[in-house]
Structure I
Amino acid sequence: MRKSFTLVELLITSAIIMIMLGITIAYSQKGEGINKVNRSVERIAFDIRSVANSSMQTKQTSDKKICGWGIFFDESFNDRYIIFSDFCEGTTVQGDRVYSEDEKQEEIKLSNGVLFKEVDISSIVYLPPEPRVEIYDKFGNRVNEGNISVTTDTGSFVKTLTINQAGTISTK
């Protein structure tokens, strides 16, 4: 008598393999989304530190005098932010600490599939020479700390970056 697999045994084995493959693919896609969110939060933190560094160097990029550097979060875009230089106003040595289109240095777009879930601030501005950090809410009021929440486009994973008045950045 010859030993072989029956059709039922082959179908059951195939079904088990397909289920395991489906679980692996789903887990892989979720992990990819988590990695994208983590990379985006780290990029935002890096850009905040870079802006602080530019402020300490009093880096000039145009013929206008720069009185500070900042990051602006536009409510109308949930996938990008703007790095700007705060130009000095007239003969004063202070800028207005408000982003305007002519001050734009770079626009950073988040990774595909990653969005801002909630940003309770409009801008972070570093003023030389220390640098001193000023955080502004959506209404233009100066606040002690700000939160930036980033999520996948499906909303399955959220990570929040917090910056305080001392310039300390933490994530959770």
Structure II
Amino acid sequence: MSDVRIARRYAKALVGLCEKDKSHEAVGRDLDKVVDALEKEPKVFGALTDPSISSRTKGEVLRSVSRSLLLRPTTTHFLVLLADKGRVAALPGIRVEFGRRLDEVQGRGRARVTSARPLTIIEKKRVEDALKRATGKSVVLDATVDEKLLGGVVTRIGNLVLDGSVRHQLDSLQGRLRQAVQ
């Protein structure tokens, strides 16, 4: 089974577990903490993904990590399950997929906005409001700067790309002029 399919299945199961007590956000933060901690300690992550180490030992390590990071019991049980099933290596993918599913559950979209210069708070709010009207979802913006852009913004939300850059507008104008000349 592919890593993506594994991550989707486990993330879906974890979202279902969170339904009981509506702990989606807290468990999401817990997953962030764990993955970030394991990324900082690659030797620990390597040991947790090593098939020669028993799942019981991995479970004990994950319980210890959970205590030190003050994770919720739901998250701790989930991590131990991953150790039992030999799926700890899928944890970063599960974290990403859980975030996607959490966004779906909460009717939220994530948008990446790229501009030629940093956006002001007011400009970010305008983009958020426009995207909220267009999608019917609340929107979380990830704003980046690309100095190669002449001006305007390029927005990506899901598979949709809205290119409002000056470069795109100039290319479009050039195409229309070529058609008019022919």
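Work out which structure the value -11000 belongs to, where helix-only ellipticity at 222 nm (-39500 (n - 2.57) for each DSSP H run of 4 or more, over all residues; to 500) was derived from one of I, II.
Numbers: I: -11000; II: -20500.
Going through each structure in turn, the value belongs to I.
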Of the structures I, II, the one that -0.56, -0.92 was derived from, the read-out being log10 I(q)/I(0) by the Debye sum over Cα atoms at q = 0.10, 0.15 Å⁻¹ = II
query = Which of the displayed structures (I, II) returns the greatest value of distance in nm of label points 7 Å out along Cα→Cβ at positions 3 and 67 on calculation?
reply = I
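Laboratory data are not the source of any read-out in this text; all were calculated from the coordinates shown. The model shown is predicted, which means the values in this text are computed figures rather than measured ones. Cβ atoms are built from the backbone, for glycine too; each structure is taken alone.
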